[in-house]
Structure I
Amino acid sequence: MLLNNVLTLCNSFESKEFDIVEFRERLETVLIPDEHKKELEKELRYALNRLEEIFFCNLERDYYFLGMEVANHLRSFLKSTN
């Protein structure tokens with residue numbers, strides 16, 4: 001999966017095309033081009049850890065809302081790097 005698909009993943013999660021577990025799994029498969037590796041790797045690690053924390057430490061009814069915080073964080077980061 002290419003870097004520009006991170007935004008697509010965030011949008012798909014927002015449209016409820018998949019749940020928080022699949023969102024995390026798909027983010028894990030994102031290939032990071034070398035020119036963005038250092039900056040994006042940190043943000044992806046944060047997102048993956050936060051999604052795992054949400055899954056294990058929160059009620060299922062809150063998954064979407066809290067997952068959207070992660071998706072919006074990733075979107076903001078990607079916009080700031082362009």
Structure II
Amino acid sequence: MDNKEIANMLEDDREIIAIVFHDDATIKPGDNGVEKIECYGEPSHYGLVPWLAVYKYGEVSTRIPAMHVSVCYSAPVTTA
């Protein structure tokens with residue numbers, strides 16, 4: 001990946017290790033039954049909009065629009 005390019009959230013396959021809200025509240029795997037957080041696309045008028053699915057006990061417990069949080073990944077993007 002060229003340094004000037006930023007991966008689309010929907011195509012980024014890195015593990016999400018935390019999401020941080022504007023008030024610094026966080027959700028991360030291992031806390032309060034959270035198993036994983038995944039980014040997925042919800043349909044809108046002009047295409048897919050990034051949302052985050054928070055999994056607890058094997059099911060989606062919460063859906064959060066990605067535009068309302070900061071996303072923290074497990075590793076930096078690597079180049080081929």
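Quick note: the coordinates plus some simple rules give every number you see, no bench work behind them. No experiment lies behind these values; they were computed from the predicted model shown. Cβ atoms are built from the backbone, for glycine too; each structure is taken alone.
Computing distance in nm of label points 7 Å out along Cα→Cβ at positions 20 and 60 across structures I, II gives 1.2 for structure I.
Taking 38, 22, 21 as the value of Cα extents along the principal axes in Å derived from one of the structures shown (I, II), identify that structure. Structure of origin is I.
For structures I, II, calculate relative contact order in percent (Cα under 8 Å, 6 or more apart) and state which one comes out highest.
For this comparison of relative contact order in percent (Cα under 8 Å, 6 or more apart), the top structure is I.
Given a value of 0 for helix-only ellipticity at 222 nm (-39500 (n - 2.57) for each DSSP H run of 4 or more, over all residues; to 500), calculated from one of I, II, which structure does it belong to?
Here the read-out was taken from II.
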